[in-house]
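There are structures below to look over.
Just so you know, all these numbers are worked out from the coordinates, no wet-lab data involved. From a predicted model like this one, the values you see are computed outputs, not experimental measurements. Cβ atoms are built from the backbone, for glycine too; each structure is taken alone.
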Structure 1
Amino acid sequence: MITTRTLVASLAATATLAIALTGCSGSAAGTTATTDAATATSLSAFGDLPALEAAAKAEGSLNVIALPRDWANYGGVLDAFTRKYPEITINEASPDGSSAEEIQAADTLKSQDTAPDVFDLGLAVALSSTDRFAPYQVATWAEIPDALKEASGRFTGDYGGYLAVGYDPDAVPAPKKLSDLLDAQYKGKVAINGDPTQAGAAFAAVGMATVQNGGTVDDFQPGIDFFTKLNAAGNFVKIDPTPATIASGETPVVLDWDYLNVGYGKKLDGQRNWKVVVFRGVGYAGYYNQAVSKDAPHPAAARLWQEFLYSDEGQNLWLAGGARPVRAEAMTAAGTIDAKLLGALPEAPAQTVVPTKEQSAAGAALLGTKWAAAVR
């Protein structure tokens, strides 16, 4: 746990993932070492960025999966990549899929042209699926905090935030603390984003409930206990929240990442009032991770996508979606970050926790055995 209100560094500073990390640098221009994109572990394998761009354009396609356009400005990211590389067609599959479903799709579609080239994953699923990933270190690898990248580049943190509560003040009273949601005024009104045994945002909701109830990320049981009470009170609604469910009044209270809740409010401006709060006390933070499929049908395009996401342009696009980019500290020092967007982020809590590799694995195992019974 740390005690800081620094918006730029707070997430990176608290991320203590126990992943045997290295600090080796990603890219270097020079003579092409190999033209086999499927085995390239950094930009130097191609020689330079133009060579990678040429290889990706020759492939002509990029298969992405589970990237909702209203999630952390993914719509803006996808469109910006298309504008920059019109020769590469992006095929978007299952935009509302979970992290676990991304891996299932890769297994099902293996060796087919429609298989995913890249993944965007919560930490628990990334940790359990490393055998599906190809190691790749982007050109800006050295500027990514060590605690947020796997040693070989099999998966790398990219954007993150704090678990927050979004609510419609016209439908429910403003919650001041998590336990307020147990009140009868919230009956049938509290939702989380997915199943915590499969979706990173829902997993984080249980983690947040754990630390807000005096527990630690060593043991998610207090969070499970909270949702057991929430369900028993009739307040927990098993509907995955979307702007449509919020607009219809089905999910007037949503536990989700702060950037997603902020995004809901922007999309529903003029239709619904939508407020976002990160509760005082201990905050729960996390990053989503990017990975290249080792079986990517378009391996050069997959690696070009990674380079784009970790470029200054890509990182500022996350900020436009209210998310905290992983290179924020380095970009701030270099003067390449969008300072206005950075200053508009919700205030970070005074104390923040991020689960380690072992804590995430233990939490996932516990949820796997107890979640279904807790909310049945």
Structure 2
Amino acid sequence: MSWFLLLLSSTVLACRAAVCPCERPELCLHIRQERDFEVFVFDVGGKAWKSYNWSMVTTVATFGKYDPELMCYAHSKGARVVLKGDIPLSYIVDQDNRTAWITEKVNLAKSQFMDGINLDIEQSVEEGSPEYYALTDLVKETTEAFHRELPGSQVSFDVAWSPKCIDKRCYDYVAIAESCDLLFVMSYDEQSQIMGDCIAMANAPLSQTLNAYDQYLNLRIDRKKLVMGMPWYGYDYPCVNLTQEGTCYIAKVPFRGAPCSDAAGKQKTYKWIMKQVNVSLSGRLWDNEQRAPYFNYKDEQGQIHQVWYDDPESICPKADYVTSKGLRGIGMWNGNILDYSDEPVARQQTAMMWNALLGC
């Protein structure tokens, strides 16, 4: 029997006789090849993935309904497809519960011909608590199980934009980083805890974002495990008061110990933002301190809003940092929210956002 047939038969056995949904059975083989540079895409469902820039994508984390067509297509491009993993930490303090959950996820990955798992556990944790140790053990044991059962698989873990107990996520970042293959750093929602004036600000200010990577690196976390996450969305804030200087004061919505937060606004897709900026009061404005674009508009009720977002100009210097610091790669939340229509301006805007991930 040839090497290929041996590998294929072992894959089918491992999947407990799961039927390969791809037209070509070799597309159900797990992707094992490591890329020098990761472009990590979160997909939340639908068929927008058909319009992704597949010359760049290396990993797709599926946060929507399982789509075998996506798996087959990604594999045809040499890209991994990984599961979403989330579980209440109070549940997996118990070792038996933890083992059962990991076994379930491994079996699911096998049956769906997936290539790993992305652990997206954004719960608050006190340092030294039972949940603190259980989370660290979960990452270690999940990685060991996936690597054992699916050789070459990838286990990634999503972390806040800074390791300094953001949103009370006081994790053992060093131990977690040592255990898994990648840390996806969510360099967005950086106003989830506003301790100063309750004002609208950039989702991911440049200096604040880059300083946080220095914090991770100062913990001696391997730079080749850090993937920088970009926001392909913005925040739409209703202004309680818009000053003559252009400062938008927002409602006080507390979050995990902070008196104000970005929860005073609503997340908006880049697709929506590109349409709204064209009919706004101000047009696109630029904040030179935060290195981010924004604009003001008035809604049908006469309420003034301020919208902060990221575009190629704000993304490019972050992408350049990834390259200059030798980080593992870059990614975004999420791949679905650009305008993939055939409208010429939209096509250009979408292409520019993908290209910005490679720097200026």
Structure 3
Amino acid sequence: MSAVNLLDFDLEGLAAFCEQLGEKRFRAVQLFRWIHQKGATDFDQMSDLAKSLRGKLQGVATLERLKVISEHVSADGTIKWLFDVGGGNAVESVYIPEDDRATLCISSQAGCAVGCRFCSTGHQGFSRNLSTGEIIAQLWHAEHTLRQRFKRDDRIVSNVVMMGMGEPLQNYNALVPALRTMLDDHGYGLSRRRVTVSTSGVVPMIERLMKDCPVALAVSLHAPNDPLRDELVPLNRKYPIAELMATCVDYLSAAPRDFITFEYCMLDGVNDTDEHARELIALVRHKVPCKFNLIPFNPFPQSGLKRSNNPRVQAFARILADAGIVTTVRKTRGDDIDAACGQLAGEVQDRTRASERMLRQPIMIQAAAVADRKA
């Protein structure tokens, strides 16, 4: 019988495991703190655990960290790690330091099955879901590696965004225990406002997350109407915009923030016209409390898409802002190490033949030829 990876458990799961070993809940709390707060990897280090429990853990439990294949440090301080998750697959995580926060972007899958046209991960296809332990191990590594490197005892990572490789809500059963570990005061103690799940719009799972573990929600919108979003985000054909918007409104009843963040990748001549901006205003104003995060597209050869120029992005942002919608333009970080938004690719043993399918399906750009292109 193989040893159980303790990183796979949230506190309730670890308490149940300890109960099977004949131990009380407070022992699980002690063990949980040693793993996540102190970064211990050897049971013998856990000095306040009963010697009998340490003996029981030997052979039946392990702490399976992820092997680091590579680490790249950007000129702006961003760090990207490539982690080996076995079977020829590797996933990426990105640490983004800022003056008032330090954010870790975490992957949830080896690849992604959604196939958004502007995302390099989607073009690599999909291999498998990550386990809870593989998700939380990315945070464990960043937190405890950087504490040692920066010679700090206090918490390093203040924010987590599930915006790395994969669609988090298509790996729901592994995601939720990982979120609970991030939020637990005996674990990483992060605020619900500072943990964000980004989704392309898996409506039923948004509804479940609202009940099970409501955290901040970001929705990859990228288009103001169904025909265009069908092309850019194929999941829209299953869960169209009207259904997605209604679910977002419902989610706010449990969310830690009073708005939804809509992510919008700016694609030259595709979704960046004044008319597109006005469509967005009609879609959300007085209906969905929200803010827009406009994301400069990070080109890659297979996409066939181009980045909107800066004057166009600023004009688009101004139209939204003038309508009273909070709008930001995401600052590109780590693009010199391919760590910017949409660039995470890792290594994926594709089971979906995604790159082949996408090459056969050129994007149909709705109304670009006739849309208003005022700068």
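Which structure, out of 1, 2, 3, was distance in nm of label points 7 Å out along Cα→Cβ at positions 73 and 281 derived from, given a value of 3.2? Mind dumping the intermediate values first?
Working: 1: 3.2; 2: 4.1; 3: 4.7.
Computing distance in nm of label points 7 Å out along Cα→Cβ at positions 73 and 281 on every structure in 1, 2, 3 gives 3.2 only for 1.
So mean projected area of the Cα convex hull in nm², for residues 81-176 alone, computed for just one structure, reads 6.7; which one of 1, 2, 3 is that? Kindly include the intermediate steps, with their values, before the conclusion.
Working: 1: 10.1; 2: 5.8; 3: 6.7.
Answer by label: 3.
Quick check: 39, 20, 19 is what I get for Cα extents along the principal axes in Å, for residues 273-328 alone, calculated from one of 1, 2, 3. Which structure matches?
Values: 1: 45, 25, 22; 2: 49, 21, 14; 3: 39, 20, 19.
Traced to structure 3.
Of the structures 1, 2, 3, report the one carrying the highest value of distance in nm of label points 7 Å out along Cα→Cβ at positions 153 and 297. Mind showing how you got there, number by number?
Working: 1: 2.5; 2: 4.3; 3: 5.1.
Going through 1, 2, 3 one by one, distance in nm of label points 7 Å out along Cα→Cβ at positions 153 and 297 is largest in 3.
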